[in-house]
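What follows draws every value from the coordinates through simple rules; no lab data is involved. Computed from a predicted structure; not experimentally measured. Cβ atoms are built from the backbone, for glycine too; each structure is taken alone.
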Structure 1
Amino acid sequence: MVLTGATLLAGCGFGAVDVTPYEPEPGSADVCAALLDELPETVDDAIRRDVSPESDTAAAWGQPAIVLRCGVPMPAAYRPDAQLYDVDGVGWLAEEGDGGTFFTAADREVLVEVSVPDDYAPEAGVLSELAPAILATVPERPLP
């Protein structure tokens, strides 16, 4: 099935998604590896794509690309009284960006960020499809 997905993507002209390299938070490597193994092959009908450079902490789907980064720091916008958007048991901090929204699973021991282009609105479908993998692999932490 992975080869079929790769063939379909190649046929559509989709190459690897460029993900800006980043240094994952210390102690996040094992959790991120487990998460990437559990992630679905499709999200909101978008097929999983390779990322460049190859990474054990990032994944992508579709065109325009939905990008997941694992082991990111807490966003500067986070405050103890921040309103989190609960989707299927994962608490997401939403930040508007240029052309989409950045969601950070702020209630997890290892933070997971998902950038969702406006083309996928409403974003709850994307987040809902990612929630089972996050719940299965990334431990919850209490927030202040």
Structure 2
Amino acid sequence: MTSPVRVLFLCTGNSARSQMAEALLRRYGGADFEVRSAGTDPQGVHPLTLRMLEECGVATDGLRSEPLEQYTGEAFDYIITVCDRARDNCPTFPGDAERIHWGFEDPAAASGDEAARLAVFRRVYNEIAGRIRTWVETARKGRR
């Protein structure tokens, strides 16, 4: 039996993009992936992140905003940054983790009324979901 692919998603606040990516990889990757997320400056999970995931039927159990330092001694197969600031401030991890950068707009920084902000969360969610679905197949093929 092959051990799960270990993935760490990194963002600055660990409040929206990395949380969505973590939840979506759990959904689409299942037991083939062990996934975590963290932030260089964790701010707590944004309420609209939870709302967006729940509206789309994605489990939010166990999602919490965690500091990057919590994982610096662990080995991962992939370190995926979802914002430029996290990419630029990502420390070295043990082992041969493959580093990938997926830059997404920060929905937590969206302005306007709740409907306008939720529209940004939906768009970013859809972008992340599309990237995750495509990447899962590539990562699985790479493990065979």
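Which of 1, 2 yields 37 for percent of Cα pairs over 19 Å apart, for residues 46-125 alone, as computed? Among 1, 2, the structure yielding 37 for percent of Cα pairs over 19 Å apart, for residues 46-125 alone is 1. One of 1, 2 was used to calculate relative contact order in percent (Cα under 8 Å, 6 or more apart), giving 23; which? Only one of 1, 2 returns 23 for relative contact order in percent (Cα under 8 Å, 6 or more apart), namely 1. In this comparison of 1, 2, the computed figure -7500 for helix-only ellipticity at 222 nm (-39500 (n - 2.57) for each DSSP H run of 4 or more, over all residues; to 500) is attributed to 1. In this comparison of 1, 2, the computed figure 1.8 for distance in nm of label points 7 Å out along Cα→Cβ at positions 102 and 118 is attributed to 1.
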